[in-house]
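There are structures below to look over.
Read the figures in this text as sums done on the coordinates, not as results from a lab. Keep in mind the model is a prediction, meaning the values are calculated, not measured. Cβ atoms are built from the backbone, for glycine too; each structure is taken alone.
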Structure P
Amino acid sequence: MTRVLVTGASGNIGTALLRRLADREDVQVVGLARRPPPPEPPYDDVRWHRVDLGDDNSQAALEEAMVGVDAVVHLVWAFQPTRRPVYLHRVGVGGTKAVLTAAHAAGVDHFVHMSSVGTYAPKASNVPVDESYPHSGMPTSQYSSDKAAAETLLDAYGREHPQGMTVTRIRPGIVMQRDAGAALDRYGLPAYFPVKLLRYLPLLPLDRRFAIPVVHSDDVADALVRVLDQSRGGAFNLAADEPLTREIVADVLGARAVQMPAPMLRSLVSGSWRARLQPLSPGWIDLAFGVPLQDCARAHHDLGWRPSADPHRALSDAVAGMTGNVGTSSPALRRESLPQRLRTLVTEGPVSRRKRS
């Protein structure tokens, strides 16, 4: 039996991966989470360890969890609070270093790191790029810069340990699923905004140049299982065959698209973020208009992977999850009513500056 340790197993991609592995009698899953979920599907057949990678003292707990592990799938990442960049860096980059160090010390054979399209340098055109494209990130996006810094750790590990673990880098586009709807709402929209209004927006002000790679969580989980089963190393882009465009977003929302240049949109997001009116920092707009489209031929050829969801379906699932307040029993994907969110806003402040949420 193969023992796989999954960090962040209760989150968006982790939940999809657990669903995918639910019927695998040859795989035993060890889950790491800051707040382990209750023993309900798909979280019930998992050996949980409570580990906070934002805690500088997490190493002992990591070492204990690594005992007997054959492969590690490292999914943990923090998207909020955007006003605490040091904390975000500590969880994302520091957490990656801690997990990589513990896995190597435990003699793990295979290390799978969840990177992102955000690790790439800004696009030069809309020609899709393969995995050789520079993974230096975008300096104005902390998410992108930290994803690039985490991959730099993997570069260094490969140079220092040429006979060490097999290392795989998964670089998905923006990942979406219905079960993460409540979390997307909580992290991306103001607490006071009734998310059901998304279905009634008459206009979508967005630059016509908007085009980003997206992928459904279930398709990412499928690729992860293929990587584990085949013990494949290297980097793999994962995205739907076509990008998510302004026209698709407008169609899903039932709104009419109107031209708003990206610099104007960035100014509005920056001003509202600085005024603490909404939780997304302007770096996310830079990311949305700077990430390259992805060539996924390597995943198609080497893994036999193909996406099952197109951009319209992926976004429709996410929007349905947001407007329906859909979540799971996992604390990371929990549901919250509007009154609950307003109460938390008053007692704990906006999500963009809370240390934990």
Structure Q
Amino acid sequence: MSLYRNLIFPLVRNIDAETAHRATLRLLSCAPLPPLLPDDPVLGTTLFGKPLPNPVGLAAGFDKNAEVPDAMLRLGFGFVEVGGITPQPQTGNPRPRVFRLPEDRAVINRMGFNNDGLEVTASRLQARKGQGKQLGGVVAANLGANKDSADRPGDYAISYERLAPLVDFAVVNVSSPNTPGLRNLQGREELAALLARLQPLHEKLKTPLLVKIAPDLAEEDIRDVADLALQFRLDGIIATNTTVTRPETLRSGNRGETGGLSGAPLFELSTMVLKQLYGFTGGKVPLIGVGGIASGAQAYAKIRAGASAVQLYSALVYEGPGLVGRIKRELATLLKRDGFRSVADAVGADVK
């Protein structure tokens, strides 16, 4: 990992962030990967009834179009979330739209749900599904709404119905800051209407359904999300997406760019939201903790705050793929140090 940090990243940072990302996807799609070593048994857990070798997942946004989910599983992730996926393909916002903040170990993006569209992505997932047990692994889909849609709840319904047979769980993303008005769907009335639209499909298709929320919600809004998750029997909540706030501690030159901020500055804020959700749901709704994770200690803090599993993305920009293995090793050490026999035993330990 020091090789990546000291040699590769100093070269990559001179390339436009989105261009570098596309090159990475192309490399992952064709490069041979080493055999995946088994994880420490203490890391084994389940998520929505699916066994995971470890609780460290890849967050949505890295593999928007389901091009390399199995390559990322081979890199050691316990599960992978592809997307966001919208019914119709869209180009997203004008470039440049991704900005590294190296001094802050952060990223700002205003991508705007750029993706190949539902049918193209579904065809890739269908091809993967056709290979059956040869591939395995838990893969989820992050669902979005088209920018110009006149019926955004309908967009989620269309994508959920199409993708439910092809993934292990689906995530309703109502928290991206880069589609105008999308975050309004987090309001109590709007979210209730959206979930009511999806509930019949959820009951019929049985594919676990989650909602992903922003870290910028007021405590009352977080409580509303928790109440609705219980009312509509959601299978889980992902906390959190990127933030539109800008901490005064930011030092990088790109800190003034608009969009969602992710990475190290998001850790404390997203973990606080996670704790509140765990408390408001009484631990009855599985939570996935996202935001600022770059070490086993931070993954462990999310778990102790109420997360049944965690996800990361931005830290890979600065640490490279070796980060996944390091987080898992550190997490296993911490679990054993504190006498936990499994990840599940540690969930919510700081909130209970």
If distance in nm of label points 7 Å out along Cα→Cβ at positions 158 and 174 is computed to be 2.8, which of P, Q is the source? P
Parent structure of the calculated result 1.05, given that Rg/Rh (Cα atoms, Kirkwood Rh), for residues 246-325 alone is the read-out and P, Q the choices: P
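From which structure (P, Q) was volume of the Cα convex hull per residue in Å³, for residues 206-261 alone calculated, if the value obtained is 84? Intermediate values should be presented prior to the final figure.
Working: P: 84; Q: 92.
It must be structure P, since only it matches.
On relative contact order in percent (Cα under 8 Å, 6 or more apart), which of the structures labelled P, Q is highest? Spell out each step's value before the answer.
On the way: P: 22; Q: 18.
Top value of relative contact order in percent (Cα under 8 Å, 6 or more apart) goes to structure P.
To which of P, Q does the computed value 27, 19, 16 (semi-axes √(5λ) of the Cα gyration tensor in Å, for residues 150-333 alone) belong? All intermediate terms of the calculation are to be shown ahead of the outcome.
Numbers: P: 32, 19, 17; Q: 27, 19, 16.
This figure was derived from Q.
Who wins on distance in nm of label points 7 Å out along Cα→Cβ at positions 14 and 94 among P, Q, i.e. which is largest?
Working: P: 1.8; Q: 2.8.
Max of distance in nm of label points 7 Å out along Cα→Cβ at positions 14 and 94: Q.
Quick check on the output: 0.25 is FRET efficiency 1/(1 + (r/R0)^6) of positions 166 and 278 (r between Cβ atoms, R0 = 35 Å, to 0.05), derived from one of P, Q. Which one produced it?
On the way: P: 0.25; Q: 0.70.
Going through each structure in turn, the value belongs to P.
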Work out distance in nm of label points 7 Å out along Cα→Cβ at positions 182 and 286 for each of structures P, Q, then name the structure with the largest result. P
